[in-house]
Structure I
Amino acid sequence: MENIDVFLPYVGWIITAGFALGAMGIIASFQTTRMKIKNGYPLEGMWGQSLKPGSDKETAHRVTLLTQENAELRAELGSMKDRLANVERIVTDGGYHLGAEIDALRDRALENLSDKGKA
């Protein structure tokens, strides 16, 4: 009888905690399903059967779209590599250094002019 009296005040908290854990599990299940739908993962039934996409036509169409997008992205990446190579060539080319040398000569000429003005 004494053992029951020790736990009796906590029965309400124990029941509430059980309901809270159950509710959290249900909410987590809903969240998981929502994230699967949002990110395009297939949904599964209770025994693992696929629910979405419902047909092979949908899957084939999706694969076709993803393949086309992949090809477009690869082509864009190739063009970006070519453009980067052109920029690297321009920067390392002598013309870029020539511009820096012209600026240095201009600065030297301005210094010489300012020196002559002071004398």
Structure II
Amino acid sequence: MTVAPMSPGFSTTAKALKVRDWQLGPGQPTLVMDKFSAEDFHMVVDDRADVHVNSKDGRFYLGWSSLGRPGTDGEGWKIAVTGTATVPGNRISFGTETPADIVAAAVTCVLEGARPR
């Protein structure tokens, strides 16, 4: 059996297809929580040690439960922004094992999109 020599472009493609190491595991929740100031947000730690963050206007919510939110299947993080009379709100959830860096990036996007009235 004869094998054709690799073309120069093949090595670039092969590098792109190599197995990579991906960040896994929850990481440090402080990467997320450090995004909130007491000036603009309320933070509550409940009796289950779950953390709840609300904007002072009540339209933004972040919840974190390291053991999973009650009534869900492994949901650890919940981000929600309430809508208006004409525009629906939005929400996103992440599992308990989602790296905090990923949640922090999502929170940063949401917070950067907020504008004072």
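Nothing in this text is a laboratory measurement; each read-out follows from the coordinates by a stated rule. Everything numeric here is computed off the predicted structure, so don't read it as measured data. Cβ atoms are built from the backbone, for glycine too; each structure is taken alone.
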- Item | Of the structures I, II, the one that 8.1 was derived from, the read-out being mean count of other Cβ atoms within 10 Å over residues 44-51 | I
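Matching task: -7000 is the computed value of helix-only ellipticity at 222 nm (-39500 (n - 2.57) for each DSSP H run of 4 or more, over all residues; to 500). Pick the structure from I, II.
Working: I: -29000; II: -7000.
Of the structures listed, the value fits II.
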- So distance in nm of label points 7 Å out along Cα→Cβ at positions 28 and 60, computed for just one structure, reads 2.2; which one of I, II is that? II
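A value of 325 was computed for volume of the Cα convex hull per residue in Å³; which of I, II is the source structure?
Working: I: 325; II: 211.
This figure was derived from I.
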